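Just so it is clear, none of the values below were taken in a lab; they were calculated from the coordinates. None of these values were measured; they are calculated from a predicted model. Cβ atoms are built from the backbone, for glycine too; each structure is taken alone.
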Structure I
Amino acid sequence: MSLLAVGISHRTAPVALLEQFAMTHDDRVKALHELVDGDHVAEALVLATCNRIEVFAEVERFHGGVTDVSRVLARQAGASVEELSPYVTVHYEDQAVTHLFTVAAGLDSMVVGETQVLGQLRAAYALAREEGTVGRALHPIAQRALRVGKRVHSETGIDRAGASLVSVALDRAEARIGDLAGRRALVVGAGSMGALAATTLARRGADVVIGSRTHASAQRLATTLGGRAIELADAPEELVDADVLVSCTGATGVVVSTESVATAMRRRPGQPMAVVDLALPRDVDPGVAALPDVHLVDLALLQGERVAARDAGASPAGGVAADDIAAAHAMIEAEAALLRAEQQAAAVAPTVSALRSQAADVVDAELLRLSTRLPDLDPRSRAEIARTVRRVVDKLLHEPTVRVKELSAVPGGTDYAGALRALFGLGIDADVPETTSLADAVTADPERTGGVA
């Protein structure tokens, strides 16, 4: 069994394609069960955010696992596996573990160092636990990923710049309409992203108005920030006085139409408005960007800026220091190595136990044969012979069993436990987790998997 990670993200796919993967709670539940009900996936966790949709799965076979996961992703996107293949990335075994840790640490985010993905991973893991799609293999990996993410943020300066997708988007809004202090901001959506947006706006001195499909949620958030809550139906009227609109709901269709923004702008001629759309799928009709005095900031714009910076040779880390990035990567590598050693030690334990059990059986059989041949041997002598034979066997087994544990923790793909089983004819292969080297497993057709990253 091996960890497989298959998915698409802002690094490989345009926002328009990411929108096709937008998943509700029910969609996530359906995908989890569809994955584990397949032929090759034993356990699964689905991480779906505005920047990525990735499946982390424990699989029997690499090719079969990639096929099963790809089919589920294609169904969710309403596309074929072949259509998605140029955008899909695949990670396997140690690379998959390192990738998950990197995602949890915020190093693979659109805004490097942001912490929101850690909460999203925690929620994805909780859902998989509730649905029973994670077990003995994925539990320790997911738990270690959450630990790594927390350590990176607490022990390095990776989030010292305080950057988040929300703060970067609001920076772009300020660049277009000026300082937000004293401005009126309308936030549509009171979920985690909406709460972060409203909090950030309040800290920047904006007068925050919050609308949500659940008025009680809007009211709670508004109370904590000293803002004002409205019914979602009143949002078009509030839009007339808003300098900034931030929309981040979980809706599957357009929440803010071009016509509603155009109507508001006609009633406030000459006053610019920044419209920030942080939802996936998008809340705001892209047509608002063509309206006079309206400045649209959305995920596609932020992704384009990142790509342009990368192509220009600029650091994708933004305000995060290179030393902090290096420290975070070093921590991830150390944690991944520790997890690998723990897993390999656990995998070799059944072999060591079986070897010692087999040796004990041989000793018992020989002592019984000795009793038959020398029935007059006195009890004291019989006991001393038994102790001597057992000591000899223990000493002979000590070095190979210690060494097989040490060697199994060394990277390289050699199956020392398997060699020990073969040499001593232990016959416990069915009970020991299968180990397959990456070199043997990864021969996937790039046209189907998008390559192995």
Structure II
Amino acid sequence: MARNEKNILEHFLNLFTPVRAGEGVSAVLLFANLFILLTSYYIIKPVREALILAEGSAELKSYMAAGQAILLVFAVRGYSKLANRFPRKPLITVVTIFFAACLVLFYILGQFAVPLGVVFFLWVGIFNLMIIAQFWAFANDLYVPESGKRLFVIIQFGGSLGAVIGSVLVAGLIEPLGVYLPMLITAGLLLFSLVLTFAVDKREKNHSTEQKQIDELPLKPDGAFKLVFQTKYLLLIAFMMLLLNWVNTTGEYILSRTVTDAAQNLAANSGADFSTREFIGKFYADFFSVVNVASLLIQLFIVSRILKFLGIRIALLILPLIALASYSIIAFYPLLAIVRWTKTAENSTDYSLQNTVRQILFLPTSREEKYKAKQAIDTFFWRAGDVLSALLVFLGTLLAFQTKHFALFNVAIILIWIVLAVVIGRENKRLSKEAHE
């Protein structure tokens, strides 16, 4: 099939986003790759929860965010050194095989009843951020801003679908297989993702001599954090990601607090047959199901239209405006139904539109910034938002904050987030224009 003639696959993909001749196969391979990676993460996510809660406590789990942030400083620096040494394909190979080997090692230690709760929890917190950041660095390396804005819509849908399928699969795996065998399944999936990476890499090199030359170019020796702090655009993105996750994590606390209070009130007014655990469990099962389905539909049918007709600058503002309206309402009406549906709107938009936009922001950056700075932003700065949220909850508990106080604090953070989004939108437009020229 000539590169200027669309095949059946590309005509089908056009239903969801504009796809040009020759782009369909690589986009679907990247879709499948991200699908595998997110499925892998959601298979071991319940394993992580089971180990940390069985060997520790919910309080210990909450403190792990700070530990992960500290470890990520060293992990990002280590990744930068590998990026200095290896071209693109060997870099991805080494990192992926390392994470797969760690899972095999965890499985072996589990067979000897070695306590893994804390170590595995910390490891998963690093793995899930770094492996996804690496995938998107690879995807950013393949596309110019114009094509990336179109095709990332399809690729991100693979991640959204993988999260749903992974959650469904693991529900049926834990009981018959236990908590350790899913580690080996995840390791196998990671190795399969490498096959997909190699296929895309080979395909793009065959179609572009420039891509073949780019892959062999060594990266400059600048460190990841140095790249972030010396570049205004990257620093703005880093702080926007920090604020975004700070708001979202605090919102999760507000939801948990509201659900728990509602369950306790119902228990006090009901008979002995009422189960607080069952009420909370059913609530979250329904909540996650609605969020996942909504994010899938938004990703499939709405995201590409927003990007095409409204552009990145407006797309960057949609989530913070939804969050601003949500927490403003919660501050005055902290009812469970309101908290639930406003949080549903926030999370489903975050997992679809916002996640696609945050990857698009790196399209006009240099290769060093894609592979190194992106790791720092998507891991350390993201996790720093969790740490700040935990600190806020701790101080709020000491000061006897009510739900409305946490909501108002989120409103204040969101106002800063909106300002950053406006500035980032302008910078992205300028950089994209320069890259195009």
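Tell me which of I, II gives 0.60 when you compute FRET efficiency 1/(1 + (r/R0)^6) of positions 225 and 305 (r between Cβ atoms, R0 = 30 Å, to 0.05).
Answer for the origin of the read-out: I.
If semi-axes √(5λ) of the Cα gyration tensor in Å is computed to be 35, 26, 22, which of I, II is the source?
Working: I: 58, 21, 19; II: 35, 26, 22.
This value belongs to structure II.
Identify which of structures I, II gives the largest calculated value of distance in nm of label points 7 Å out along Cα→Cβ at positions 33 and 65.
Sorting by distance in nm of label points 7 Å out along Cα→Cβ at positions 33 and 65 in descending order puts II first.
If Rg/Rh (Cα atoms, Kirkwood Rh), for residues 249-416 alone is calculated from each of I, II, which structure is the one that comes out at 1.02?
The structure behind it is II.
Out of I, II, choose the structure whose coordinates give helix-only ellipticity at 222 nm (-39500 (n - 2.57) for each DSSP H run of 4 or more, over all residues; to 500) equal to -28000 when calculated.
Of the options listed, only II reproduces it.
Tell me which structure, out of I, II, gives 28 once relative contact order in percent (Cα under 8 Å, 6 or more apart) is calculated.
II
Compare distance in nm of label points 7 Å out along Cα→Cβ at positions 145 and 169 across structures I, II and report the one with the greatest value.
That would be structure II.
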